[in-house]
1. From which structure (P, Q) was Cα extents along the principal axes in Å calculated, if the value obtained is 76, 41, 34?
2. Check the numbers for mean count of other Cβ atoms within 10 Å over residues 74-81 across P, Q and tell me which is largest.
Structure P
Amino acid sequence: MSLLATKDLTIRFGGHVAVNAVTCAFEPGTLTAIVGPNGAGKTTYFNLISGQLKASAGQVTLDGRDLSGLSPSQRTRAGLGRAFQLTNLFPRLSVLENVRLAVQAARDGAHRRGLNLWSIWSDHRALMQRADEVLNEVNMADKENELVANLPHGDQRKLEVALLMALESKVFMFDEPTAGMNAAEAPVILNLIRKLKQDPTKTILLVEHKMDVVRELADRIIVLHNGTLVADGDPATVIASPIVQEAYLGIAKEAA
């Protein structure tokens, strides 16, 4: 049973079709890598799923619910978590305040009790406890009081993952999560993704150019080329396929 699905998802910019009728379903407990050459439509496909771009045609569903008419924030509240190539944080707030706001946003979407002094205190205590739990999960408890603006790039990316966890996302979407990281920082974010993979209820989508990362993390690869889905399957089969060798890896097909 797929958790996330796109059906005939399409976007046109003038006469150019950037994503061409892509139909694909993504199951819980699976990490799918989305690969393809530059300009293939990978990030555009991500933007259509998360709502940053409005589709020309087709639909996006999450748990059977049509998200097509929803804004990015509404899709986030529905359980669609998107991490960007550029971090999307509150730089003037502390690490703990960023996570607490995300936890509160998730709780605000749930059933609210009538206001009274006990419920206000109880809710506050629960929010702080959950925020502490998330920071411990991403090994950032020792930096909870630091301003986000002062964090190194690698820690900002870790915090972005923490926010998606705090929002209780059902789907985690990572667009080149190690972009801009040095050799010491990249393994940290990849370890967080490995940890998320252990939860069989979560669906993970990953756009990544580094094929060593794709080979290690992906349960499945889909390939976009000129906005069209051209391959879909297990990593070994897809990487070895002639269309991927030519379109993605730049290896010309041998003459028959």
Structure Q
Amino acid sequence: MTSPILETHDLTVRFGGHVAVDAVTCAFQPGELTAIVGPNGAGKTTYFNLISGQIPASAGTVRLKGRDISGQSVSQRTRAGIGRAFQLTNLFPNLSVLENVRLVVQAQSGKGFNMFSTAASHVEMTEAAEAILMRVRLLEQRDQVVSELSHGNQRKLEVALLIALDPAVYMFDEPTAGMSVDEAPVVLDLIAELKEHTHRTVLLVEHKMDVIARLADRIIVLHNGALAADGPPAEVIASDVVQEAYMGRGLEGILENA
């Protein structure tokens, strides 16, 4: 087995007397999509927040490519290779779709943000941004102001920004929440493409078991902030602890039909 890209060791956070994430130890491999599931209040999003740096840990460590990043800020972790979708919607809401993606491409190129430069002076970066917009089916909206986008298109733009960051670890927190039946498959197809065409690590918090069964290589289950199950989808979904305590009966059929 290759060395893990991302590891958490005894990762813990307490809010007063409440332990929201309780000594979670996990290692995530390159090329693997892991779904993180559990009942409401289980600690899934809090675990995401600890990994991406939104909140500091009370104890434990986060390691990326073998290096301890526990003391780093959100921006430092982003530069190191942690990319979290759906935290980026307010990047530049008054600029166009293309400008948003181009500025991220520009930042990743090492040239930094230049709000006053023209698209013509950055032909290569504009072309790279357009290629990303084509992947997320937003090229026709390239000139639209971001604040005027529909909710579904904002979600697609968030994926575009994450792709432009080109992180080692992609983190998606309920990516289809609030999306219409027609819009959701676009984002799910994009996540599937990331899984198939890169050696990146993908973490996915999702409640929809049909989505998990379709995409996940592995499922981890959190309950009361602690790790309750970890393994291949068929094994975890069929386990008594998951069937009885967390998700209810009948999930084997979802897995078989996915």
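1. P
2. Sorting by mean count of other Cβ atoms within 10 Å over residues 74-81 in descending order puts P first.
Just so you know, all these numbers are worked out from the coordinates, no wet-lab data involved. Just so it is clear, the structure is predicted and the values come from calculations on it, not from any experiment. Cβ atoms are built from the backbone, for glycine too; each structure is taken alone.
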